[in-house]
1. Computing FRET efficiency 1/(1 + (r/R0)^6) of positions 60 and 116 (r between Cβ atoms, R0 = 35 Å, to 0.05) gives 0.95 for which of I, II?
2. When distance in nm of label points 7 Å out along Cα→Cβ at positions 4 and 68 is calculated for each of the structures I, II, which structure yields the highest value?
3. Can you tell which of I, II yields 23 when relative contact order in percent (Cα under 8 Å, 6 or more apart) is derived from it?
4. When helix-only ellipticity at 222 nm (-39500 (n - 2.57) for each DSSP H run of 4 or more, over all residues; to 500) is calculated, the result is -6000; to which of the structures I, II does this value belong?
Structure I
Amino acid sequence: MVNELVKLNLMSGRTIDQGISLEGGKLGDGAMTATGVAFLDPEDLKALNILSGTSVRVKTSHGEVIVKARLSPDAPHKGTVFIPMGIYANAVIDPKTDSTGMPQFKNLPADVEVATNERVLTPSEMAKAFMN
């Protein structure tokens, strides 16, 4: 069975888990668990024909990233994918700040698809990829 690409609206922001993970450092295992995820509505998981924990590719006009799909605790919000602020979200958001010092973390068109046989990079691997 071929999995479909789903067009969603990407949002990012702070979460309690993301904030707690900062205590262990932005490149630690806790950061990967807290920020290397994409929270999806149950209907969007169904459209992708996947279960929570499946690797997905989130792609925007600014980049792409592999993260773990998770059932959103804030559902319903069909049509929205939420990636907590951090190195994974930074890979797909617009880096321009429009002189505010802070990029836009909301309302970015994104394509989400199953990333079969692909893994989520560690935060250290993500950082190295940004340097190249």
Structure II
Amino acid sequence: MQPDEYRKMAEVEDAMWYYRALHRHVTRSLGRRLGAAARVLDAGCGTGGLLRRLAEAQPSWRLTGLDFSPLACELARARTGGEVVQGSVAALPFADAAFDAVVSCDVVCQVADPALAVREFHRVLRPGGTVC
């Protein structure tokens, strides 16, 4: 995405119907599957809207965001105060079995090799974890 698009996303993400509905659905879905001490990766976190929603709904979860764009990472860090790492979903910079859940919204369809990204999600997922 272009830098201006990230700035626009950061401005509207908390209010726009699409993001609100998506974040509510993901939060509800993960809430049914994860315990109180879950570690969750938002792979392709953009400007951090979902991370904010998850932190509000489940403050005990340990959340990590990842995005390819340095600007998106900067905006997400500023908006969430959380851990945000720059990197690619096709080569996740995390240890095997590091997360209880991996969330990736509107990202895999933009990757040159989607199967590689999905394999990476499963590599960093703990046994019995969930991809959403």
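Computed from the coordinates by the stated procedures, all read-outs in this text should not be read as laboratory data. Source: prediction; values computed, not measured. Cβ atoms are built from the backbone, for glycine too; each structure is taken alone.
1. Traced to structure I.
2. Largest calculated value belongs to I.
3. II
4. Matching structure: I.
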